[in-house]
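For reference, the structures are reproduced in the following blocks.
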Structure 1
Amino acid sequence: MEGVDGEMTQLPNIITLLRVVGALGLLLCNATDIVFWGLYCLCGFSDIIDGFLARKFKCATKAGALLDSLADICFVGCCAWKLLPLLSLPQWLWIWAGIIVVTKIANQILALVMYGECCFLHSLANKVTGFLLFVTVPITFQSIIPISITAVIATFAAIDEEHLIRLKR
């Protein structure tokens, strides 16, 4: 029984690492193929399930949370690399997205300066933003309204993150 518990405590991190592998696999796929979107869905599902399992098995760790954040960055980066060239977005939305990215980077620089470490927060606003990004990116091929709404929430999340970093939460 001891071995089973030990293996179960590693399961969330294994799933997170598989998300990195899946995200990198996206780079090998044509973004218009079913394989790409199947991997996309698996990566999105793994992002939900790894945290759930970490809490269920009471094995959530700071290292696991950092790994999850790095896997999220890898997934978003790989998706952006493959999908952004296919999307026709207005210039104002590109600028807005750039401001959000710069704000998120500035938040990490703030955390490094204040505390000597990165501080990837899993706040409710960040979780909602991640979920909405996952859902609205495919819809963006049809309409920019959902991704625009996501941008509003992402902006709030970035501002909230800066506030929480200053409070060290």
Structure 2
Amino acid sequence: METIIDVKDKIRAVKDFPKAGIIFRDITTALKDAQTLQVMIDYLCEQFKDVKIDFIAGIESRGFIFGMPMAYKLNAGFVPIRKPNKLPAPTYSQEYELEYGTDTIEVHKDAFHEGANVLIVDDLLATGGTAEAACKLVKKTGANLVGTAFLIELQDLNGREKLVDSPRIVSMLKY
């Protein structure tokens, strides 16, 4: 079985993507290795084994990659949090700030039942805007947010500070 250090070694660093001065942490190199994928999913699930979870809410799109197998392993349902106009039924929307401008994410109004325990999952915690918006969406539905889980956290961007509504914040790898 591989260790966390080995997983970090599987993440490719791409310089100057998507723009000059950025080092992009490419998880596709880790995803294609079966053992590494298992270690990542197992690690994130292990962090929440003591928490009752009814639903995993995966943030589009890489939150889907980790959220689905986590939902399966934790015996929970899976709910997608999507970009605007991708969900067919009535939705709640939440706007959030980007470096230049704003964006929006949505969840179906009937995604969770009142009082359901929800864990939000995404691949990356950077500035925290998307994750903060996802936390607000869960609260709008009347569900309980039990935590947020990320494969990677870019610590210099202080995204964790925006997740004041999350009782538990887990990131497997920190850069």
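Supply the structure label, taken from 1, 2, corresponding to semi-axes √(5λ) of the Cα gyration tensor in Å with the calculated value 27, 23, 13. Only structure 1 yields this read-out. Where does the value 1.4 come from, among 1, 2, when distance in nm of label points 7 Å out along Cα→Cβ at positions 53 and 125 is the thing being computed? Corresponding structure: 2.
Could you figure out which one of 1, 2 the value 21 for relative contact order in percent (Cα under 8 Å, 6 or more apart) was computed from? The read-out was computed on structure 1.
Among the shown structures 1, 2, from which was the value 0.95 of FRET efficiency 1/(1 + (r/R0)^6) of positions 29 and 157 (r between Cβ atoms, R0 = 35 Å, to 0.05) calculated? So the calculation was done on 2.
Looking at structures 1, 2, which one was FRET efficiency 1/(1 + (r/R0)^6) of positions 61 and 85 (r between Cβ atoms, R0 = 35 Å, to 0.05) calculated from, given that it came out as 0.40? If you can, show how the numbers build up before the last one.
Working: 1: 0.40; 2: 1.00.
Comparing all candidates, it corresponds to 1.
With helix-only ellipticity at 222 nm (-39500 (n - 2.57) for each DSSP H run of 4 or more, over all residues; to 500) coming out at -8000, pick the structure among 1, 2 it was computed from. That value comes from structure 2. If mean count of other Cβ atoms within 10 Å over residues 117-124 is computed to be 15.0, which of 1, 2 is the source? Going through each structure in turn, the value belongs to 1.
Laboratory data are not the source of any read-out in this text; all were calculated from the coordinates shown. Quick caveat: nothing in here was measured; it's all calculated off a predicted structure. Cβ atoms are built from the backbone, for glycine too; each structure is taken alone.
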